[in-house]
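Next up: the structures, one after another.
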Structure I
């Protein structure tokens, strides 16, 4: 169940333990979940050894919670697992700025994934396609005729489509099996299904089954988000006019990303800063999600462009929208193996994979706006450097009180900030 209120004043001023206790109380976390977070999210070696090959250890990354999110009239604290400063703060800041218009709204497709089966050496394409089409119902029944909780819950193969593909090696027939995966990401179920049905496809087509694999371009599993930001909310000082100027600057920055793939790549990376961070925190296959999201603009628009859309409505409000493939699951995989992933899912309180998908695209849109607003006003480095100051001090070799002293001096410094400058200050501090 989501939290009653996602607005937590002064969270950044608390200690890590105080924040963890506050989130644990707000989200009604179990002791096991709290313990998983307080132990730095580490796996024991036995668990790690079961997950991948040749294990030699584990590695930690920070987990922070983004606040202020209201999605479909529900409040959420959203866990981010990320090493980059300003990501959590920017998403939280932008989430607060759309509350006047009710926060974010989402809509999601059914959780359908594509299993691809490649048929080669098909002598008569037309006859093969007709044979497959005529046996579609029988093929789907065969795919679903296995003991499976996913199928028992209403999932399973829902359609079969054929696609003729001309390649440098000649023509091939590719068959798509559209599988409703319910609350699973679905890779194992889909791969098993297409491998099992391959001999029947060979018999029907007269061809040779080659690749049998899930597609990470989840074009039938889209998640959509929309949010409206008033000029007053977008203003830095609360004045309507300044807010309109900021909105205009954001629209100009967005237009750059729409038309230029070099800018679009960095623009979209900012979106994935949030989506991949939430995915990692919740034990999702973030590489698959990244691949699908970056491919989607080219599929939808015929070229690589911005994942997001920003416009201005008749009242002068900024309207953000985004539609992305979102292959996520809350059963199976790391989400059920990694204790910290389980704790982070408990913080969200999600009940379905579709709910998780909607949360992730909301986080992505908020992070995108945070970057656009920073770039079109004071520049991206101001926020980055403020939060990066302590890291620079540590990198210079500072310890204890030296870290706070150097970070404060760096934040107050109006000139060029560099690592060598911090190292010089550290030497001065120690010699004074």
Structure II
């Protein structure tokens, strides 16, 4: 069952507007134009679609809150700032089926009463940027964007905005500040963007994959979508499988698939012997072979002690040094911290220093306790999700592989390879 990748996987599909229209593109929007906004919201509510960026917030609620706001103008923003290591699903959609995202944003604008939208795209996505730019021009020429779309009273335009390569701008409020021309740093919540978003106006902000589900939901109905996947997480999910696996790639699967099925059936097994899995990128807690039978929906992964996040499933085999993995995660978050709040700014810096000492044979057992304490403090006090999740992987590695930490601390030389991130 394909929802998001249904066009991309068809032979000969080019992703331009002619190909999209041939496959029934923009029919969902034409149908939505004949519906009342409340009817559209009802279908999305029945679909039980939740955000695919990691937070898993009900999509219908976000749209409904913005629709009910009396302030104008309102805005629609697509988060295409895909910066989580191991995540590359949004790029596949943007490069191969851009009109799917445009159509969804137009439907959202019509539903909530917005006339302007933005796509905040990762700065390194040069090809996707050019493809989206052409797609917007094609949509404007065919009157799917612009004034009085398809002869209606509804007008909507979309503007592309290229990010500057900051990981923290994947957080919605930091993204909005960057979109306004400010330094990308998180805001205090509440108020939430649905009420006080871009330019302090009501704003619907969803990621690429979330938007990409909308046209099919409108065409086939929320009940149809809700029957796919897990009752705990309806629909399909895009999983980015990478690392020590025989066939890495992006796989769209019903959300009731197990981690073991994803690795063995889609990835054709692990290269070498499995050591650990990061199910939601470097922000998630480590899983081991004991959790292979968990269902890859948001509640199940959380119950297993981790998080699915954006679906970046990174496989690690036993040739990899787990302490080096923790060190590289620490270095990544230290580099990407915006520096606005002290717990994250100082915590990521101190973590990096500790790992530098450990890997140089200058660590001691008290470092393990200090890292655990840092994780707890940062999780409880950091301003945004970056600081809260920065030491998730580190903490889980310490708890599940204490022997390797002690090996480094006792100055035994590790002969294993570094972990590819």
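Which structure, out of I, II, was relative contact order in percent (Cα under 8 Å, 6 or more apart) derived from, given a value of 16? Answer by label: II. Thinking of I, II, which structure, once helix-only ellipticity at 222 nm (-39500 (n - 2.57) for each DSSP H run of 4 or more, over all residues; to 500) is computed, gives back -12500? Going through each structure in turn, the value belongs to II.
Could you figure out which one of I, II the value 4, 19, 25, 24, 16, 8, 3, 1, 0 for P(r) over Cα pairs in 10 Å bins from 0, in percent was computed from? Label of the source structure: I.
Each of I, II could give distance in nm of label points 7 Å out along Cα→Cβ at positions 174 and 222, but the derived value 3.3 comes from II.
Rg/Rh (Cα atoms, Kirkwood Rh), for residues 142-245 alone was computed and gave 1.04; which structure, I, II, did it come from? Of the options listed, only II reproduces it. Given structures I, II, which gives the highest value for mean count of other Cβ atoms within 10 Å over residues 14-21? Result for mean count of other Cβ atoms within 10 Å over residues 14-21 over I, II: largest is II.
Output the label of whichever structure in I, II has the greatest value of distance in nm of label points 7 Å out along Cα→Cβ at positions 166 and 278. Don't skip to the answer; put the middle values down first.
Numbers: I: 4.2; II: 2.2.
Evaluating distance in nm of label points 7 Å out along Cα→Cβ at positions 166 and 278 on every structure, the highest lands on I.
If FRET efficiency 1/(1 + (r/R0)^6) of positions 182 and 390 (r between Cβ atoms, R0 = 35 Å, to 0.05) computes to 0.95, which of I, II did it come from? Of the structures listed, the value fits II.
Just so you know, all these numbers are worked out from the coordinates, no wet-lab data involved. Just so we're clear, the structure is a prediction, and the values are computed from it rather than from any experiment. Cβ atoms are built from the backbone, for glycine too; each structure is taken alone.
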